[in-house]
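Some structures are shown below for you to check.
Taken together, the values in this text are just the output of simple stated rules run on the coordinates, not laboratory data. These figures come from a predicted structure and were not determined experimentally. Cβ atoms are built from the backbone, for glycine too; each structure is taken alone.
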Structure P
Amino acid sequence: MIKNILIISSNYTGNGHKSISEALCEQFAVYPDIKVTVVDGFSLGGDSLLKVGKSYGTITRNAKGLWQLIWDLSSIKPSIIDELIELTIADRFIDLFKNINPDLILSLHPNFNGSIINIMEKNKIKIPFITFIADLVSIYPLWADKRADYIISPTIEAMEKCIEFGVPKTKVKVLGFPVRSRFYKNTNAINKHNNYNKNTTLKFLLLGGGDGVGNMSKISDILLSNFNCNVSIVTGHNSSLKKKLEKSLLEKYDNKVHIYGFIENIEELMIDSDIAFTRGSPNVMMEAIACNVPMIITGALPGQEEGNPNYIKKYNIGVVCKNVRRLKSTIDELLSCNASKLIEIKKCQKNYSSPNIAKNIVDFIVQL
């Protein structure tokens with residue numbers, strides 16, 4: 001049985017990779033004989049590569065066209081990206097490997113799949129290397145290195161893309177998307193939200209992900225001007241957006257608006273909400289589903305999130321409204337006929353989600 005595991009994650013490219021590693025580490029902790037070490041892959045490249053990781057939030061907030069270009073170039077020749085990162089991280093990785101002496105490596109970030117496998121091959125390191133794909137549909141080739149012993153996929157759609165990239169089907173295991181256990185707490189009490197009428201004060205939650213992305217000011221105005229509601233907004237690490245929203249919304253709407261920065265107990269806001277608004281971030285979406293809160297997807301990051309809105313519609317676990325001018329009619333439709341469509345989404349979320357996903361992934365890894 002595997003005893004010593006090295007997880008390669010990322011602390012600054014959004015919050016999703018970090019959340020996934022936390023969800024898995026909760027389950028690894030059930031095994032008292034297993035030691036897990038989590039390392040930010042970008043830190044293996046020193047200050048220069050770490051700055052690249054930390055620039056993710058700025059680029060995705062302010063330069064989506066640049067992010068699209070980065071995505072497209074990475075997809076054209078992934079081996080070049082692997083080789084560049086290999087050169088940058090090789091020495092520190094070998095030092096880390098000697099210090100930890102792991103029985104298995106689990107990578108949660110595409111930049112450290114082929115690059116670390118290259119280093120392992122050149123140094124004749126022969127231990128299992130596992131990849132977990134942290135995207136749902138629109139994955140790119142860096143996720144799909146067929147030299148990995150196994151690739152754990154969160155969805156059938158991502159598995160099909162791996163096969164398209166040349167990974168043997170026998171190497172791809174579809175085990176779902178892991179979410180931290182606290183997002184599943186109190187879900188039995190969700191039924192209290194199923195009684196909607198014209199006098200119901202709706203609770204809306206606007207989520208910008210770890211980096212605070214989205215047209216939150218405009219969306220808030222539409223919600224507060226057209227519905228009997230309270231609005232909670234989470235701006236993540238985007239402190240400038242928080243200040244901007246406080247200035248524009250609090251004076252106008254007073255206690256109908258609550259604005260938060262990055263918070264650790266986001267699940268409490270989710271569980272207490274009727275509808276959440278978010279871009280197509282896979283981690284935020286899966287956490288909302290675990291909390292059984294219907295979502296309205298208001299946009300998606302170019303490249304890695306492009307397929308997520310259609311994925312949400314395919315499984316009826318949320319709706320999509322990228323045009324804010326259609327937001328009121330979208331919500332009206334969800335609330336019509338005693339909110340029948342909203343309640344149906346919640347039922348589909350219940351059928352879709354499982355609190356055992358992280359456990360199943362860990363059990364699979366441990367028994368290799």
Structure Q
Amino acid sequence: MAVATTTFQEITEAQMMPRLIKLGPNLYGAVFTLMKLLPARYILRRAADRGELDRDTVIVETTSGTFGLALAMQAALMERKLILVSDPAIDANLHRRLEDLGASVEICPEPAPVGGFQEARLRRLAEVRAEYPGSLCPEQYSNPDNPRSYGVVAEQLAQSLGQVDCVVGPVGSGGSMCGTINGLREHTPHTRAIGVDTHRSVLFGHPDGPRSLRGLGNSLWPANLDHTVFDDVHWCTAAEAYAATRRLHAQHALFQGPTSGAAYLAAHWYAQHHPDELCVVILPDEGYRYQATVYSDAWLADNGYATAQPEEPVRITAVDQAGDRWCHLDWGRRAYDEVPGVVGRSSVTEPAKALS
């Protein structure tokens with residue numbers, strides 16, 4: 001009797017690819033358990049292949065979210081020391097999990113005057129790298145291996161769904177959307193890219209400011225963000241994203257985080273208004289970190305988020321018309337400076353400058 005041969009995988013490899021779930025007649029979700037596993041694993045393995053990550057190399061990075069968790073998982077499997085620089089917004093359960101995986105977590109107590117906590121973290125990161133001269137920094141904001149890692153997602157979508165007309169996804173480092181779209185456009189140049197951001201994020205031209213909605217947006221301008229990739233940009237509030245997150249769970253039994261909700265908000269609307277297009281929405285991670293917040297009716301009510309939500313976005317023609325509401329702009333694959341109403345380029349901090 002023949003014995004079946006089973007190929008076993010590390011947990012990071014087993015969980016890095018999305019499941020493709022049908023959410024409507026022309027809308028599919030690329031549903032990740034933890035999307036950041038894909039670039040974290042790819043970046044570290046590529047570095048090891050190039051001889052940049054030997055047994056004694058210390059890995060250092062700045063993060064307050066899931067990229068840190070992905071790095072901690074992969075570093076534990078590779079038996080490498082990991083130091084993460086974060087800020088007080090880091091979730092307490094995530095913090096404990098990172099340390100349980102062997103990572104050292106440093107917290108920056110105060111934001112920088114320009115660039116907020118993200119720049120404060122980058123400055124401390126530079127100091128840590130100086131303390132460990134042979135260290136490796138994955139640099140998710142600027143490392144081209146971040147968007148490059150999503151080529152396999154583009155291949156998966158094309159092989160499974162055929163022609164993909166539109167991809168909707170949240171934008172933070174720029175890696176997932178830019179990498180996936182560029183991969184798809186090698187075969188279907190018309191594929192539309194809709195980026196989802198939040199107010200007071202500098203990514204698509206807003207002035208920097210405090211943001212309740214975490215996991216997307218940025219106080220810095222990542223080098224991996226190519227503005228010319230995007231056809232449309234949506235901005236949504238925390239309340240709108242949270243309501244969409246709950247609706248995604250109630251209607252589709254998908255238990256995802258609020259970045260997924262923000263993306264679903266825009267994707268569901270777009271797919272309904274373009275029934276002849278095949279659309280995909282990127283849903284980055286699961287919702288377990290948000291059980292006491294986004295998935296709590298009492299928490300939503302106590303924090304002013306349990307309010308009626310609009311059924312469609314306001315169309316604007318310049319970034320500075322956005323207001324504090326769900327809205328969208330025809331970005332038109334333009335360079336940043338070509339779009340009306342963006343804040344001046346000189347007022348936007350770039351990670352490369354912060355590290356110098």
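Some observations on this one:
- Mean count of other Cβ atoms within 10 Å over residues 79-86 derived as 20.5 - corresponding label from P, Q: Q
- Origin of the value -10500, where helix-only ellipticity at 222 nm (-39500 (n - 2.57) for each DSSP H run of 4 or more, over all residues; to 500) was derived from one of P, Q: Q
- When semi-axes √(5λ) of the Cα gyration tensor in Å is computed for each of P, Q, the one that comes out at 37, 22, 18 is P.
- Distance in nm of label points 7 Å out along Cα→Cβ at positions 239 and 311 - highest-scoring structure of P, Q: P
- If mean count of other Cβ atoms within 10 Å over residues 127-134 is computed and equals 23.4, the structure in P, Q: P
- Top of P, Q by distance in nm of label points 7 Å out along Cα→Cβ at positions 159 and 247, largest first: P
- Parent structure of the calculated result 8, 24, 22, 22, 15, 7, 1, given that P(r) over Cα pairs in 10 Å bins from 0, in percent, for residues 87-270 alone is the read-out and P, Q the choices: P
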